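Enquirer: Structures given as C-alpha cells follow.
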Structure 1
C-alpha cells in the first residue's frame with residue numbers, strides 16, 4: 001500500500017478524537033489538523049490536475065532542501081496559507097472530506113510526471129516531489145494530532 005494511503009487510514013482513525021485539544025502542544029484541536037491536511041491535499045491535487053507542464057520552472061529553495069533532506073517539517077516555522085486554514089468542520093464533514101481526498105489522490109497518482117504544483121515556500125514541485133511533500137506534511141500534522149491525543153490519555 002502507498003504511504004499516503006496508509007497515512008489517510010491513520011488520519012481516519014483520529015476523526016472520532018477531533019475535539020481533543022491541548023494548548024501546550026498546539027493552538028488548534030485534532031480536528032483542525034485533520035481538516036488542514038485534507039484541505040491541503042484537495043488544494044494541491046486540484047492544482048496538479050490543472051497545471052500546464054510547459055509552465056514548470058525549476059528553482060533552488062533552501063527550505064525545500066532542508067525539509068526534503070530531514071524528511072520532516074520543523075514545528076512552528078511556517079504559517080498555513082489562508083486557503084488551507086480550516087474554518088468550520090465537524091466529524092461528519094471530516095469524513096466527507098476524507099472520502100473526497102481519497103478520490104483526489106487516485107487521480108494524482110494517475111497524472112503524468114510532468115504535472116506540477118507551485119508551493120508558496122518550495123517553488124514548483126513535480127509529481128514525485130509533490131507526493132513526497134504531501135507525505136511529509138501529512139506526517140507532520142498527524143504527529144501533532146497524536147501528541148495532543150496522547151497528552152489527554154495520560
Structure 2
C-alpha cells in the first residue's frame with residue numbers, strides 16, 4: 001500500500017470544480033443532511049463565481065485528489081466537508097485546527113440531526129450556542145456552535 005503525502009493549502013480558482021464535486025458527494029453520502037436544493041450546475045457556479053472569489057477556502061489532499069474542504073468567512077466556518085471515502089482520517093480535524101490557529105474565536109452552524117458532526121465539533125472545543133433554528137435554505141433545524149481560544 002502506498003502512503004500519500006498529506007497536503008493542506010489555500011484553494012484557487014482551478015480547484016472550483018473539484019471542491020463543488022466534493023461538497024456534492026459529501027452531502028449526498030450523508031443520511032443526516034437534507035438533500036441539496038440546487039442543481040449540480042448551480043453548485044459549480046456558486047463555488048466558482050461566489051465562494052472562491054470572496055471567501056477564504058482551504059483544501060486538504062492526499063497528493064492525488066482533494067480529501068476535504070473548508071470555507072472560512074472571517075471567524076465563521078461556513079462549510080466543512082470531507083470526501084466520503086476519507087471520513088475519520090483526520091482531514092476535517094486538520095482544517096478545524098488551521099481555523100483555530102488563524103482565529104481567536106469561531107462560529108458555525110450544523111444540522112441538528114448530524115450527530116457525528118456535532119460530536120466532531122464538540123471534540124474540538126466547540127459549544128452549542130442558543131436554540132436550534134430553521135432559518136436556512138433547507139428549512140431544517142440547525143444548531144450554532146462557538147469556540148473561543150482559552151487565555152494562556
Structure 3
C-alpha cells in the first residue's frame with residue numbers, strides 16, 4: 001500500500017540529570033517539523049503537576065484541539081472561496097472536553113469549534129453557512145480520524 005501523504009514530526013526529550021525513577025523528571029520536550037518550525041511541548045499541568053510540566057508549552061491535548069480547528073478552518077475557507085464568498089477573517093476559540101469513555105479510559109468526548117467569520121460583501125445566510133460548515137467537517141482529515149464528536153457552534 002502506498003501512502004497518499006506522509007507527515008512526519010520529530011519529538012525530542014532529554015533527562016538532563018533528573019533522577020527519573022522518582023517520576024519527578026521534566027515533561028518538557030521539543031516538537032520539530034519539516035519546515036523548520038520548533039515548538040516547546042510538555043504534558044498538561046492538569047495531567048502532570050508543575051514543576052514537572054511546563055505551563056508555557058503546548059501540550060498534546062491543546063495541539064489536538066488546535067489541529068482540529070485548523071483543519072476545519074482550512075476546508076471552510078476553500079469551500080467558501082469556491083462559492084464566491086469573500087472571507088476577511090476567521091477566528092475560533094475552540095475547546096475540547098475529556099472524560100471517561102465507555103471503556104473507563106480518559107479520552108476526548110467532544111471538541112467544540114466556535115468560529116467567528118467576517119465576510120466582505122453579502123454574508124451567506126445561516127442555512128448556507130451551516131451547510132458549508134457541515135461539508136468542511138466531512139472533509140476534515142483530522143475530524144475523520146477522531147472518535148470524539150466535533151461540533152460547530154454558531155456565534
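Where a number appears in this text, it was derived from the coordinates with a stated rule and is not lab data. Since the model is a prediction, treat every value here as computed from it, not as a measurement. Cβ atoms are built from the backbone, for glycine too; each structure is taken alone.
Enquirer: Which structure, out of 1, 2, 3, was relative contact order in percent (Cα under 8 Å, 6 or more apart) calculated from, if the result is 40?
Expert: On the way: 1: 40; 2: 20; 3: 17.
Traced to structure 1.
Enquirer: Related question: For semi-axes √(5λ) of the Cα gyration tensor in Å, for residues 39-110 alone, the calculated result is 25, 20, 12, so let me know which of 1, 2, 3 that is. Before the final figure, lay out each step's value.
Expert: On the way: 1: 25, 20, 12; 2: 19, 18, 10; 3: 31, 17, 8.
Answer for the origin of the read-out: 1.
Enquirer: Just checking, which of 1, 2, 3 has the largest value of distance in nm of label points 7 Å out along Cα→Cβ at positions 55 and 119?
Expert: If we compare distance in nm of label points 7 Å out along Cα→Cβ at positions 55 and 119 over 1, 2, 3, the biggest value is for 3.
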